[in-house]
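Have a look at these structures, which come just after this line.
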Structure P
Amino acid sequence: MSKVVIKIGSNLLVDRDGEINKKYIAELCREVSQVFMAGNNVVLVTSGSKAAGYGYLKEKINKSDLYIKQALCSAGQIQIVKIYENVFDLYNIKVAQILLTRDDFSDRKRFLNFRNTMIGLTQMKIIPIINENDTIATEEIKFGDNDILASMFAIGWAADYLILLTSCDGVIAEDGSLIKEYHEGINLKVFNSTSWGSGGITSKINAAHNASKNGVRACICNGKKFENINGFLSTGYAGTVFLPEEQPKARKSWIGFLTKSKGKIYLNKGAERALKTGKSVLAIGIMNVTGSFNEGDIVDIFIENKPIGRGIINFSSKELELIKGLKSNQIENRLGHSCSKVVMHTDNIQIK
C-alpha cells in the first residue's frame, strides 16, 4: 500500500471560458478511484476554486478587487468539492476537505495536528481534497501556488509518490525533447503560463525536486493522458521523473522544507566543513547574525551569501550578538547564566 499525492492544475480543470470542466473531473476521478480501490491512500491537491467561483457568481461580479477574488475562492471551493463528491460517490468513495496555509506546516503543533487528521482520514478510507485557504491567506503565509502546497503536503505526510498533472508531457528540454529523468543543469524550454494557473514549469520543477530530496518519487506528466497515473505507480515512470533521495528523519524534513525562517546566521568556512561532517553549530563559527528571533525558532544557515541549511536555534538573536565568535567555555560568563554549549545541535539541522 502506497501513499499517493496527485495535484491537478487549473489548466486541466478550467475551460477557456473560465468554466470548470466537469467531464475532465469525472474521467480523472474514475482513474483515481482505481488507484484508491487497489489499496493505496490517495490525496488530491486541486486548483480551480477561483474559476469555479467565477462560473458560479459571474453575474454578480462588477469589480476585480482582492476581496472579490477572495470571495470567489470562498464560493468556488464549495462548488468544486461538490463536483468531486458527486463523482466519487458513484464509486462509493467518501471525500473530505482540508484547507491549508503555510503556517499549518511551519507551526509544529499545527503540523502534528494535521498529521493526526490524516491518520484518521486514511483509517476511515476517505480521500482528502486539499486546497490553499485562499480566503484568509496573506503574502506572508500563502504557498504561492498549489505545486508548492502539493510538495509540502507530500513531504509532511511522508508520501511515496507525488504526481503533478499538467497540460504538457513533462519537462521539455531546450531542443524540444522530453526529459525522462530530471537533473539540475539541464537547459529548459520556456513556456508561458495561462490566465487561470498561478504556477509554471519552474514552480513544478522546484516542487518535485524538493519532494524527491525528502524521499518522495515525483513526476511531472500530462494530465490529459489518464493512463499516466497508474503507469507511474506501476512502473515508476511517466513524463519527467524526479528520483527520490534517501529519506531524512521526519523532524529534519519539517525543519528543512516545511518551516518558516525567523532569521539568518552566517558561518565561517571552518564551520561549514564541520557541518558537513555531522557536527553542531558552535558560537565560535558565527560571523554575523540578522533578523529578530528567540530560542527555539527556525533560523537559516549561510556561508558567505549562500544558504546551506536551517535549524532550530538555542539562543535569541540578541544573545547570539553577544556570544558570536566565542569559545563554548566562554558563553556562560558572557551571558551570566547556564545555557547550551552549542548554538544548533546536529539533530536539529537540515543541510540542503
Structure Q
Amino acid sequence: MKESLRTFMHGLIDYAGLFPPANLPLNEAIDDYIKHLNGENSWMLGRFIIPVSKLNELDQFVSLFDEIGPLELAVLGSGGDSNDEYLSKISNDMVKISDYRNRHSGKVRIEVYECKLPSNSPSKKTMKKATDLLNQNKLSHYHEFPELPDVGINYSTDEDESSWDEEILPVVSMIAELKGAGIKLRCGGIVKEAFPSVEQIAAMIQTCALIDIPMKCTAGLHHPIRHFAEEYDAYMHGFINAFGAGIFTSNFPNPENSQERFRMFILLSHLIGEQVADNFDFGDKGMIWKMGDDRDSIFEFDNDSIRNCRGKNMISYGSCSFQEPIDDLKQLGWM
C-alpha cells in the first residue's frame, strides 16, 4: 500500500454494525469489531458506534476487551424535536454516560457524542447550554442537520437559487463558535431519498472548510468511488470522493469573492461526482486527482496535507461494514 493511502485511511472507519443495512445484533457486532481490531487492518478502524439507549447492554461484553485495550465508543444521543426536548434528552444522556464511565472506569472510553439537531434553526441559547453540558463531560460532539435544503445552482448564471446561505451557513457558523463542536453529514441510508446530492455534499464540505469546523460523515459511504447502486436505484457516494474533497479544500486558497467561492464549489462537485477510479492515484508522497477536463487538470495533495486535513477537518465516517471497504480497495489494486 502506498503511503498516501495509508495516511488517508488511518482511523477513517468507525464501526456501525448495529445500524442498517447490516443491523447486526449486539453480540455479533461486538464479535465482528473484535475480529477487525485483531486483524492486520486494525489501523483503519476507529470507534464502535452505539446509541446511548443500548449502553447498558454492553456490560456483558466489556471484559472481552481486557487484552485489547479500552473499548472506545462513539455514542449516539437521543435527540429531540424541540429545543427543550433536545436539551432535556442531552442532559439525561450525560447522566447515563457518566454512570457508564464510572462503572467501567479504565475499560471503556467514551470521548465522542453525536446527535441530530432539533431543527435546522436551533436557538443559540439552547446550543450553548447543550454544548456546555457536553464539554463538562469531556466529549467531542458532532451535530447533524435534520434535513438539508436543495442546492439549486444555476450553472449558466452562477446564481445560487437555494436557501443554503440563509439556512445552513448561520447555524454552522454559530456551532463553530462553541467549544468542541463539529458537524455530522449523513451521506446515504437504506432508501433512495436518503442520499444527498453531489451539490449538497459539496456545499457542506465547503461550508465547514471555510468556517474551519471539523466534520464526520455517516451512512452510505460503503464503497471507495461514487457509483450507481441498483438496490437503492440511486448513486452512492464514495469515501475516497468525500474525504478527497475535504482534503482538496485544505489546499484551495481561501476565496476572496463569490466567483472564487463558486469555482471552489464547482471543483468540489466534480471531485465528489467522480466515478472513474483511475482518475485517483495514490503514491508514496501524495495523492492525485485527474479532473478529466479539456485542460487535463491535475490536483496533487501531499501526505502532510492529507494528514492535517484528516486530523483537524475530515475526522472519520461510520460504516456498518469494515470488510467491504477493504475488499473494494483490494479489488482496485490499491491494497
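For which of the structures P, Q does the calculation of relative contact order in percent (Cα under 8 Å, 6 or more apart) return 14? Each step should come with its number before you reach the end.
On the way: P: 14; Q: 19.
The correct label is P.
Please compute distance in nm of label points 7 Å out along Cα→Cβ at positions 14 and 246 for structures P, Q and give me the label with the greatest value.
Once distance in nm of label points 7 Å out along Cα→Cβ at positions 14 and 246 is worked out for each structure, P has the highest.
Where is Cα Rg over 2.2 N^0.38 Å largest, in which of P, Q?
P
Of the structures labelled P, Q, one was used to calculate mean count of other Cβ atoms within 10 Å over residues 6-13, giving 20.6. Name it.
Q
For structures P, Q, which has the highest computed value of distance in nm of label points 7 Å out along Cα→Cβ at positions 30 and 206?
With respect to distance in nm of label points 7 Å out along Cα→Cβ at positions 30 and 206, the highest-scoring structure among P, Q is Q.
Bear in mind that the values in this text are calculations on the coordinates, not laboratory data. These numbers come from a predicted model, not from an experiment. Cβ atoms are built from the backbone, for glycine too; each structure is taken alone.
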